[in-house]
Structure formats: structure tokens, C-alpha cells
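Dropping the structures in below, format is C-alpha cells.
Values in this text are rule-based calculations from the coordinates and carry no lab data. Keep in mind that this is a model prediction, so the values were computed, not measured. Cβ atoms are built from the backbone, for glycine too; each structure is taken alone.
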Structure I
Amino acid sequence: MKIITWNCNGALRKKFENLLDFNADIYIIQECENPAETKHFKYNSWAENYLWIGDTKNKGIGIFTNKDIELCKLNWSNNFKDHSVKHFLPCSVNGDFNLLAVWNHSNNSPTFGYIGQFWKYLQVNKSNLKKCLIIGDFNSNKIWDRWDRWWNHSDVVNELNEIGIHSLYHKYFNEEQGKETRPTFFLHRNLEKKYHIDYIFGSREFLEVLKRMEIGEVDKWLGISDHLPMICEFET
């Protein structure tokens with residue numbers, strides 16, 4: 001099974017064909033438009049099997065799969081102490097494992113933006129994270145940890161590790177959090193402003209069968225988006 005996560009930086013209808021050569025089973029795409037509300041015929045045809053959520057029809061997060069894969073949206077809580085967080089899209093894949101698609105958002109929160117949103121989501125859904133993949137644009141890295149808060153990137157990674165969920169990139173390349181050598185994001189598409197903020201976390205079942213991990217080539221993808229796609233492949 002091959003899975004790709006990519007923040008397309010909008011207008012996926014004009015960009016999805018760049019993904020076709022991957023021939024992936026599952027695509028998790030951030031900042032994409034709702035296929036149900038676009039008149040783009042080719043995009044609609046490609047997005048024949050999907051789940052999508054978003055604030056507007058033009059920008060959300062989607063899970064797109066081959067037609068023979070069964071997706072079932074899961075009703076996990078988006079509320080932490082009466083505060084709604086976003087964007088998180090959980091589903092069951094073929095009734096075999098759970099997939100949580102992530103696009104961490106500022107959500108107009110002066111305190112709990114981005115990784116704080118995921119920290120809140122984790123507190124109320126930790127019991128659901130069994131035999132699962134957590135994939136997407138986290139807008140976060142250990143380099144932005146702050147000493148005076150308990151929901152840092154490192155805190156989230158540690159909480160996931162405690163329940164047996166690890167970053168597949170860091171395991172595969174034997175790198176430490178905050179010391180990644182392969183960026184996934186270039187601020188304003190500037191080669192000097194590179195960061196690793198996209199992740200694929202998986203439980204033991206996926207770590208044991210991880211076959212390949214790679215990041216898209218800068219020369220090809222930076223002209224299309226400010227993010228590079230992250231690709232993982234598992235033995236089936």
C-alpha cells in the first residue's frame with residue numbers, strides 16, 4: 001500500500017495530475033477544494049472515492065483513494081472543553097485500520113494554534129488511536145518548542161510514543177525530531193526558508209511493514225506548491 005500526504009497550496013483541480021505517476025492507494029491532501037462543489041470534470045472524475053471537510057468549498061482537507069478502498073468517516077470528538085479544534089478527518093480504511101488526516105490550523109487561537117490544536121484533539125481521542133496512521137500537515141516542529149507551555153511539538157510526540165505511535169520518517173531515516181535533513185515546506189517558496197512540518201505517524205503494525213519513505217523533489221514540486229509530497233509504502 002502506498003500513501004501520500006501533500007499540502008497542495010490550493011487549486012488541486014489544476015494540480016492533481018502531477019500526482020498520477022505515484023499511482024498511490026491513498027492521498028491525504030491539505031488546502032484542496034471540495035470535489036462536490038467544483039465544476040472541473042477531470043477533478044471530479046479523479047475524486048471518485050473521497051472524504052472531505054473544510055471551512056469553505058475552496059479550502060479544506062481531503063482523503064482520496066482508489067475506488068476499491070472502503071472509507072468510513074468516524075465520529076470522533078472535535079471538542080476540548082467546549083472549544084472546537086480543526087482540521088481533523090478520521091476514517092476507517094477497509095474496516096482494517098484507522099486513518100487520521102491532519103491539517104493543523106491556527107483556528108484564531110492566540111494560545112493553542114497549530115500544534116496546540118492537535119494536542120487538544122489528542123487529549124479527547126487518544127483511546128481511538130489503535131492500529132492507526134496519523135498523517136498530514138502539522139505546521140509544527142520541535143525547533144519552535146517553548147519552555148513555558150506543555151503542548152509543545154515535543155510533548156505531542158512523547159504522548160504519541162507512550163501509546164506506541166511513532167514518526168515513520170524519523171524511524172526510517174534514523175533522524176531526531178528537530179534535526180531533519182529533508183524539508184517538506186519552503187516559506188514563500190524560498191529555498192533558504194526550509195522546514196520539516198509534515199509527518200506520518202503510525203502504530204507498531206505499520207512500523208513493522210514500512211517498506212519505503214521519501215520526500216518529493218524540490219525541483220519538481222516547488223513550482224506547484226510550497227510543500228513537497230511525503231510518500232510512504234508498506235508491505236501488504
Structure II
Amino acid sequence: MRKASGVVAEVLALIGRLARPGVTTAELDNEARKLIKYRGCAPAFLGHGGKGRRPPFPASICTSVNHEVVHGIPDQRPLQEGDLLSVDVGTCWRKYYGDGAATYAIGTVARPARRLMDTCRRALELGIAAIGPGKRLSTLARTIQGYVESHGFSVVRDLVGHGIGTSLWEEPQVPNYVGSSLRDVVLRPGMVLAIEPMICAGDWRVSTLPNRWTVVAADGSLAAHFEHTVAITNDGVEVLTVVADGGGN
């Protein structure tokens with residue numbers, strides 16, 4: 001899982017270098033796919049789905065722009081100055097998965113957009129810092145929700161993080177808010193979680209586009225998304241979605 005997650009981190013770093021005004025999300029997808037395969041992994045999202053509820057996902061990464069929260073499909077639209085681009089990456093290596101996401105400012109973005117992006121990133125950092133062996137999922141959820149809402153933004157309720165291992169999505173669900181539906185879990189060494197706050201500048205409600213994949217903020221407000229794959233260890237946590245020594249470009 002360190003291998004798969006390290007490749008996720010490399011891809012996100014590559015996107016950070018390439019994403020700029022005029023570049024299309026399809027071009028970013030192509031470069032990501034080449035790097036994933038060069039590192040000996042498979043793109044986990046490509047072809048996912050296709051069991052009636054929605055068609056197979058047609059790309060290697062998800063590219064969500066501005067009010068798109070997650071699962072945006074790469075296409076030929078060029079990125080524009082001031083856009084927010086959220087990219088979600090999944091890879092598989094020897095049947096083990098890694099998953100991560102980041103939001104990027106395209107050129108110079110407005111101050112409120114920058115604040116949204118920075119709040120989402122910091123919420124993920126604080127959530128990870130709050131957990132460890134013996135801690136509960138509710139501690140993670142409460143930390144993320146409290147920080148996001150204290151800055152005037154909302155936490156998406158219809159989408160959550162997840163366990164991860166030999167399947168891309170495993171139990172437990174990892175929500176970013178505390179609600180009656182939260183199935184609280186005591187964290188123990190060996191568990192691996194994909195923690196991914198998704199937040200909006202306006203209301204938290206979302207809807208899905210006719211392509212049956214892309215989830216957008218229902219009120220059209222800007223969204224941001226950050227994610228790490230994190231292992232619970234005997235004495236704390238280990239973030240797996242980092243570039244391994246010697247593994248960068």
C-alpha cells in the first residue's frame with residue numbers, strides 16, 4: 001500500500017506542475033495515466049463502475065472544476081485563470097490500493113477561493129493529527145467539521161471517506177461530520193483509511209450530473225477536496241500518500 005499510495009502522491013505532484021490556464025483536463029489525465037503505468041501500477045478508477053447504476057468511468061483520474069465536488073470526467077475544456085481544480089487519483093499495485101486528492105489554484109484565484117482551498121487542506125491535516133490507535137472515527141469527523149464550519153464553509157454530507165486495502169472502497173465509512181448515521185469505530189493498528197474532506201463555499205447539498213458520475217454543489221458554489229491514505233500504527237498514524245525517497249520525478 002505504501003507503493004500504490006506513493007505513486008498517487010507522485011501523480012498529484014505532477015498535476016500540480018502541469019495544471020495551468022490553457023491546459024485541458026484530458027491532457028492531465030493522459031500524463032497521469034502514463035506516470036501510473038511507468039511506475040508499474042494500474043489506474044484504479046479507469047473502467048470502474050459499469051454495473052447498471054452508472055457507466056464505466058472513462059479516465060484514470062477525476063478532474064473536478066469549480067462547483068464540481070468529485071468524480072469530474074476529464075475532457076477537452078481548457079482550464080481558465082482563476083479556476084479551482086480538484087483531482088482525485090487511485091492506483092493499484094499487486095492488488096493493493098492507494099487513493100488521494102488535492103485541489104489546485106489555476107493561475108491567480110480570488111481570495112475567497114484560496115481561503116476555501118486552504119481551509120479544506122488544513123481540515124485534513126487537523127483530522128489526521130487528531131486520530132491514532134484507540135481513538136474513534138467520531139473524533140476525526142468532529143475535528144474536520146468543527147474546523148470547516150468555524151471558517152464559514154460547509155461539509156458535504158452525501159459523500160464520505162472509506163477504508164481501503166485490497167479493494168478501493170472498504171468499510172468503515174469515514175464521514176467528515178458527526179450525525180445520527182455515523183457508525184462510530186474505535187481505530188486500531190493495521191487499519192488503513194482514505195480520509196477526504198469535501199467542502200463547499202455555500203450549502204453542503206450536492207447533485208449528480210446526467211453523466212451519472214460528476215457530483216456538483218447544488219447551489220453552484222465553489223468546492224474543494226483533499227485526501228490522504230492513512231495507516232493506523234501502534235503509536236500513531238502514517239500518511240502513505242507521500243513520495244517515497246528516490247521515487248520522485
Matching 13.2, 43 (Rg and Dmax of the Cα atoms in Å, for residues 70-149 alone, computed) against labels I, II points to structure I
Matching 23 (relative contact order in percent (Cα under 8 Å, 6 or more apart), computed) against labels I, II points to structure II
If helix-only ellipticity at 222 nm (-39500 (n - 2.57) for each DSSP H run of 4 or more, over all residues; to 500) is computed and equals -4500, the structure in I, II: I
So mean count of other Cβ atoms within 10 Å over residues 86-93, computed for just one structure, reads 20.6; which one of I, II is that? I
When Rg/Rh (Cα atoms, Kirkwood Rh), for residues 6-61 alone is computed for each of I, II, the largest belongs to: II
Structures I, II, by distance in nm of label points 7 Å out along Cα→Cβ at positions 54 and 78: label with the highest value: II
